[in-house]
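Next up: some structures, all given as structure tokens.
Laboratory data are not the source of any read-out in this text; all were calculated from the coordinates shown. Just so you know, these numbers come straight off a predicted model, no measurement behind them. Cβ atoms are built from the backbone, for glycine too; each structure is taken alone.
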Structure P
Amino acid sequence: MKYLLGFLTGTIFGAAVALLYAPMSGDELRSEIRQEADARYQQASQQVQKSLTEVNQRLDRMTNEFKEMVEERRQSLPSKGEEQAPAE
């Protein structure tokens, strides 16, 4: 019983000291946390958008390069009407 009374006294004393020395009220702290979370969300959203734009640009560039390669390959092949020279 003596230990329980000491524990409860210490808990109450610790809570009182924490409240007296807290830098801001609970509402202020929640508001600050909310603002920080919103700011980080905005940063993350901007980074995701930037990354998606870069990926789309790279895909467009790769698609164009692939189309050019296919077209070059088509031009290097003989047309249907042309016959290949017999191999000797």
Structure Q
Amino acid sequence: MAWFRNYYRCAHCGTEWPDEWSCMCDDDCPHCGARHMSPFDSDDLTTIIEPCGGEYVVLWSPETADDNAAYRELGRFPTRAQAEDFVATG
């Protein structure tokens, strides 16, 4: 399943906030409660690379993810470039 960080701007009060979810869905303003704000931008976080103890870990959000990314490790690499190559060929 895809995982996204969505960026919102309230049409009523102008508040901006990010939220992460399994789709690019509408959200309600955390400041004034205005409903159904659509994201103006999103980052695809389905597959990410994280540094960990001198290595780079490739993580993937599985189809079973629902209200959290539930990342699973796909591999560890000595360099970020190797991790990026792995993601690009996956």
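Taking -3500 as the value of helix-only ellipticity at 222 nm (-39500 (n - 2.57) for each DSSP H run of 4 or more, over all residues; to 500) derived from one of the structures shown (P, Q), identify that structure.
Values: P: -29500; Q: -3500.
Answer for the origin of the read-out: Q.
Given a value of 12, 15, 13, 13, 11, 9, 8, 7, 6, 5, 2 for P(r) over Cα pairs in 10 Å bins from 0, in percent, calculated from one of P, Q, which structure does it belong to? Could the numbers behind the result be given before it?
Values: P: 12, 15, 13, 13, 11, 9, 8, 7, 6, 5, 2; Q: 17, 36, 27, 15, 4.
Traced to structure P.
Starting from the value 38, 4, 4: which structure in P, Q was semi-axes √(5λ) of the Cα gyration tensor in Å, for residues 33-72 alone calculated from?
Values: P: 38, 4, 4; Q: 28, 13, 9.
Only one of P, Q returns 38, 4, 4 for semi-axes √(5λ) of the Cα gyration tensor in Å, for residues 33-72 alone, namely P.
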### Query
Upon calculation of distance in nm of label points 7 Å out along Cα→Cβ at positions 49 and 65 from the atomic coordinates, which of the structures P, Q produces 2.8?
P
